[in-house]
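Participant: Pasting the structures in now, so scroll down.
Bear in mind that the values in this text are calculations on the coordinates, not laboratory data. These numbers were taken from a predicted model, which means no experiment stands behind them. Cβ atoms are built from the backbone, for glycine too; each structure is taken alone.
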Structure I
Amino acid sequence: MLTRVLGIDPGSRVTGYGVIDVDGSRLRYIASGSIRTTQGEFPDRLGEIYEGVLSLIHAHAPQEVAVEEVFLARNANSALKLGQARGAALAAVVTNRIQVNEYAARRVKQAVTGTGAATKQQVQHMVRVLLSLDGSPAGDAADALAIAICHINTRTPSL
């Protein structure tokens, strides 16, 4: 059964996204990119994230969404802003009554590269290989695609 999954890598300035179709064990790349907020006030940037995710949902009609969990940052203010950006993205998803699944960064890296300590470059490379892409997607988009792949691998038993 064909299922469309939207992966989201939230950030207060750049929120990565990736859309993948899965049919059995076959993955098909649909789209990826990033929502880049302006340099305006923080509440306005949160609105841009919400609107951007809403636009993605309307454009791609995913049945499931996978989002990276907030990690503990050294800077409490950064972690708070990241959590708020994540909340803006999640609000757009739940407003559309789409199932949300959350994954820790280590788990995403493990699912895509085989190690939870993988570098961004290793994640980009494996996303390229797993989706048979001609080139490596940008960092935030690659992370979002990896989140979607992690969800797909978690929800579907291995064959």
Structure II
Amino acid sequence: MRILGIDPGSRVLGYAVVDAGARLAYVECGVVTTRADDPLERRLAELAAGLEEIIAEMAPDEVAVEDVFASRNARSALALGHARGVVLAAAGRAGLHVAAYPPARVKQAVTGRGRAPKEQVAHMVRALMGMKSLPRADAADALAVAVAHANFRRPPGRRTAFR
């Protein structure tokens, strides 16, 4: 089972791919970036194109995306919601099932703490996946989403063994 984890953002979208079998294996992670000074519609189009390319190349079986969290800045939350919509549309066009998880649940699954700082999440996914260096923050968050999904989709008592 190949899982594509996504950390949506309107300027930087993190993605990560893992294979979930008897063991969880890291495949790749990275980011799709857009120009901050471009209008939102152009940034969303670039995100869609980048995500469709990743889906075509990596051929995931399922997609896991981080839910939009409550924000004090309504404008930022709305832009994040638009980026999440791009993720849902790209996955839908590819016929992929999408699972969504709140940030606290992802952090809990990876670090054991629902309020873990981003740095702790990055260190844990690096250790869990046997990576030599820390992934970029957005890619680390996407990797955490993929790892969490790999564990949540299994029946209780049958958690994924990490390599």
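Participant: For distance in nm of label points 7 Å out along Cα→Cβ at positions 14 and 110, the calculated result is 2.7, so let me know which of I, II that is.
Facilitator: Considering all the candidates, the number was obtained from I.
Participant: Given that FRET efficiency 1/(1 + (r/R0)^6) of positions 94 and 134 (r between Cβ atoms, R0 = 35 Å, to 0.05), derived from a single structure, equals 0.50, which label among I, II identifies that structure?
Facilitator: This value belongs to structure I.
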